[in-house]
Structure 1
Amino acid sequence: MQTEKKAVTSAKLKIIALVCMTLDHIGHVFYIPMMSASPAFALLYTLLRFVGRIAFPLYAFMIAEGCRHTKNIKKYFALLAIFAAVSEIPFNIAGNGTVLDSSAQNVYFTLFLGLAACYVVRLLKENGKHILWSAPVAALLCASAYFLSTDYSWYGVLLIWLCAVTQEQKNAVRIPVLLVGLLLIARPWQIIQNDFAFACIDNSCMQLFGSLPALYLICRYNGERGNLRINKYFFYAYYPAHLLILGLLASLLK
C-alpha cells in the first residue's frame, strides 16, 4: 500500500529532472530570439523557464540520496569532478557564446560541493554523532560555491545539505525545511536590493512557485531505483552534450 501511494522512483526523478532541465536551457539559450519574435514566443520562454525550475531541486535531492546509498563515494566524487571540468566549455558557449569565461562555473561544481556536505552528514550518522555538527563544514562549502560563482551558488549547496539532513525526517519536518531552501534559491533579497523592481519580483516568484512540484515529487519518492534501461553515464554526459548543441545552434541564429 505504501509503494502505491509513493509511486515515484529514482528512475522517474532522473527522467523528469533531465526533461525539465532541457526545457529550461532551451529557454535560457534562445532568450533573445524568443523574446524579440512575438508575444507568443515571450510566453513560451516564460513557460519553459517556469517548468525548468523543477530540475535543480530534484538533482539536489538525488545527490543526497546518491551519497546515502553509494558504496563507492570516491568514484562518485571523481565523476562529478571530471564532468565539472568537461562541462565548463559547453557551459560557457551556451551561456555567453565564449569558450573561456572564469566569471561563472557550471552546476557540476555546485553538485560536487553539495556531495561533500552530504558526505559529512553520512560520516556523522555512521559514527553516531548528531548530523547538525555538519553545519560548519556545510557553511564553508557554501562559501566556496559563492566565491567560485558556481551555478546556483551557495544556496544550491545549502539545499543539497538540507536534503541530506532531512532524509530520515517525516514530511511534517522535511517539507518546511526544504521550503526554506527553495525560498533561498528564489533569492527574494534581490527584490529589496533593486527597489522592488518588477523583473526581480517576477523572477523570484517564478523560481519559488515553479520549484514546488519538485517538492511534491520528493515527498512521493519511494526509495526505489525503478526500471531505467539507460546507462547511468548517459545522465552525466547529457549535461555538457546538450549545452554544447544548444550553444552552437544559438550561435547560428545570430
Structure 2
Amino acid sequence: MMIKLDNVSMKFNLGIEKNFSFKEAFIRFFQFNKKKKKPEDFWALKDISFEVEKGEVVGLIGSNGAGKSTMLKIVSGVMKPTKGEVITNGVISPMIELGAGFDNELTARENIYLNGAVLGYSKKFIDQKFEEIVEFSELREFLDVPIKNFSSGMTAKLAFSISTIVDPEILIVDEILSVGDIKFQEKSKQKMMDMIKGGTTVLYVSHSIEAIRDLCTKVIWIEHGKMVMIGDAKEVCDAYYEKQMGKKFVEKK
C-alpha cells in the first residue's frame, strides 16, 4: 500500500480564508452597528477513505469545486486534514501548482536552483541534472532572462522540467499535461507514461475524461467533497459522463 486515506475530512472557515481588502474594510466601517455575521464553515472533503497500491494509476474526477485539488494537497502534505488520517509510503513528487516556488525577478537559470531547493534537491544534484532540465524545457536561449518576461506556457515548461528530474515513488498530478505547446504536451505525457511504466504510483486529476480513461487503472469520483463512486476507470468515467451530460460516453475512433 502506497497511499491510504482513512475518513479524511477538510474544513475551511470562509470568513478567515477569503482575502481581506480595503473595500471590505470600508463596508465593515459603515456596518459596525449591524449584527456580525458568523464565519461560515465549508467542508471541502467529508469522510474520504481509499487505498492506492504500488504501481496503480488512480484518477480523480468531479465537477469544479468538488474537492479534488484539496485532496491532492492533503496527500502531498501541503495541507493537514481537519479529521482523519493520511498514510503515504514513498518519496512524493507533487505537480500541483507548477512554478509556485519561482521568483519572477530571477532568471530561469537562477530559478532552476531556487525551485530545485524548494523541492528538496541539493545543489550538487541540480548541477548534475542541469543540462537535462534545460534540454527537456527547450528554453536554453532564455536561461538568463528573468521569468517575469516568460509566458505562462514557458514558466510551466520550466517548472515541469524541474519537477520530473527524479523518478518518484508517488507522483501527484493536477492538470499538468496541458502545459506548453502541443509538442511539449506530447513530451510531458510521454514523460509521465515512462514514470508509470517504471512502477511509479500516480494520483491524477484531470477534467479530460479521455485522458483519465487512457491513463488510469482506477478512478475516484468526488462531488461536493464526498465520494460518489470508486472502481474500474471505464465504469466510473462512463457513469460520471452520463450523469453530467445526460447521455452515454462514446469513444472516439
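Quick note: the coordinates plus some simple rules give every number you see, no bench work behind them. Nothing here was measured: the structure is a model prediction, and the numbers come from that model. Cβ atoms are built from the backbone, for glycine too; each structure is taken alone.
Here the criterion is distance in nm of label points 7 Å out along Cα→Cβ at positions 96 and 224, and among 1, 2 the highest value is seen for 1.
Given a value of -25000 for helix-only ellipticity at 222 nm (-39500 (n - 2.57) for each DSSP H run of 4 or more, over all residues; to 500), point me to the structure among 1, 2 it was derived from. That value comes from structure 1. Here the criterion is distance in nm of label points 7 Å out along Cα→Cβ at positions 120 and 152, and among 1, 2 the highest value is seen for 2. Source structure of the calculated read-out (FRET efficiency 1/(1 + (r/R0)^6) of positions 48 and 72 (r between Cβ atoms, R0 = 25 Å, to 0.05), 1.00) within 1, 2: 2.
One of 1, 2 was used to compute Rg and Dmax of the Cα atoms in Å, and the result was 20.5, 65. Which label is that?
2
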